[in-house]
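Right after this note come the structures.
Just so it is clear, none of the values below were taken in a lab; they were calculated from the coordinates. This structure is a prediction, so every number in the text was calculated from the model and none was measured. Cβ atoms are built from the backbone, for glycine too; each structure is taken alone.
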Structure 1
Amino acid sequence: MNSITISTISEIPDLRDLKSRFIDLKSILFDMDGTLFNTEKYHAIALKNLGEELNIRSPLSEKEMFHLMVGKADHLLFDIIKDWPHFPVHLSVEEFIQRKNNHLLNILSKTNSEQYFSEKLRFFLTEIKKNNFFIGLVTSSEKIITHELLKSSQISDLFNFILTRDDSLKVKPDPWPYLYTITQSRFTPQETLIFEDSQVGIEAAEKSGANVLKANWYRD
């Protein structure tokens, strides 16, 4: 299936404009890291801190490492990093993810949510909720990270459905997470709009058959 439309937006949109553009719109789904929250850099710092802790030698610059991580689930990163010099042979993917997330949670505990969540986006989400749209969150991050971010930004109650890496049979770029969430909404792909920021996420969203907007509002 092909999406009806894919275009890039640099500003958080006005709901009235979306309703006029997508006349059958009933459901709006959001990716998390890079779309709902400007947290990609914190994931990169957490991975860097873990690498320093374990003395793993990265062949990539910090910029290259950031671009490698964008949109990828942690177990996919593990498959790449496990071949780097000094990677501990005994470290399982589960321990890798847990230790990386521990670093991330430590970083987030010292960071005000205003640093990674836009108040304009809070207003946008609130308007969507008031207008009785189905609101879903579809992320490749684990549940512990997802709910910490939602709690710290005080928007947990705005979502009708949340799908994390822990809930998924497959991860992006496979369309399964979006296809499953669309079935939970009980609306059709044509009645659904997905906001994504990474190429991996956009590929998944496009294959779902929904309308897709590439969110660039957190990009420099």
Structure 2
Amino acid sequence: MAFKHIVALIVTLSAFTIAPAASVRAEPLPVVGFGDSLMAGFGLGPGEGFTDRLQAALRAKGHDIDVANAGVSGDTTSGGLARLDWSVPDGTKLVILELGANDMLRGVDPALVEQNLDAMLSRLKARGIPVVLVGMVAAPNLGHAYGEQFGAIYPKLAEKYGATLYPFFLDGVAGDKSMQLEDGMHPNAAGVERMVERFLPTMEKAIAGLPAAQ
């Protein structure tokens, strides 16, 4: 009889030991969308921005995930570098890094853009945080040489740091007025949905590549 009581006690204690670990694993995966107005949701209503719609799309596909919006309208790679450490909290498991569009519109030297993005990727790597690096394409009026230099930044850095690359954030939206706000630069709600739809496979690939412990 005593032996049966001991076995029952061990089973009970095991259940209490396992439960907390299971609850930790059940917490949503914390992701940060770090970028400029395209990430911040400029001109859009509540819940219509990229991070909100991406989170909804991922959850609809069975991913338990929180996508925080750390986008700042008008931000450049220099501004992003200055605020990176406090904008990406400890415990973040993945960062979507989307910066460079405002640098490009201001004609900032691509070498400085690369330097800033390189520093951000280096800091995130040092913290053990994987990155989805989101690329941008230079406007044609800046010339062929500038476009070549600027466009080469993102694949080069993605390869250097082993980041997942999404070549062009506005794929499917740029040049399509039906997908843009009146300014002809930012996506409207329909544009965001198209961006999310095209971005989703890359995001799922990045999530699948996270270490099992995450």
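The maximum of FRET efficiency 1/(1 + (r/R0)^6) of positions 32 and 80 (r between Cβ atoms, R0 = 25 Å, to 0.05) over structures 1, 2, that is, the highest value, falls on 2.
Among candidates 1, 2, the computation of FRET efficiency 1/(1 + (r/R0)^6) of positions 56 and 128 (r between Cβ atoms, R0 = 25 Å, to 0.05) that gave 0.05 used structure 1. The greatest value of distance in nm of label points 7 Å out along Cα→Cβ at positions 112 and 136 among structures 1, 2 is that of 1. Given -16500 as the derived value for helix-only ellipticity at 222 nm (-39500 (n - 2.57) for each DSSP H run of 4 or more, over all residues; to 500), which of the supplied structures 1, 2 does it correspond to? It traces back to 2. Set 1, 2, criterion relative contact order in percent (Cα under 8 Å, 6 or more apart): the highest-scoring structure is 1.
Using the calculated result 1.7 for distance in nm of label points 7 Å out along Cα→Cβ at positions 48 and 152, pick out the matching structure from 1, 2. The read-out comes from structure 1.
Name the one structure among 1, 2 that percent of Cα pairs over 25 Å apart of 43 was derived from. That value comes from structure 2.
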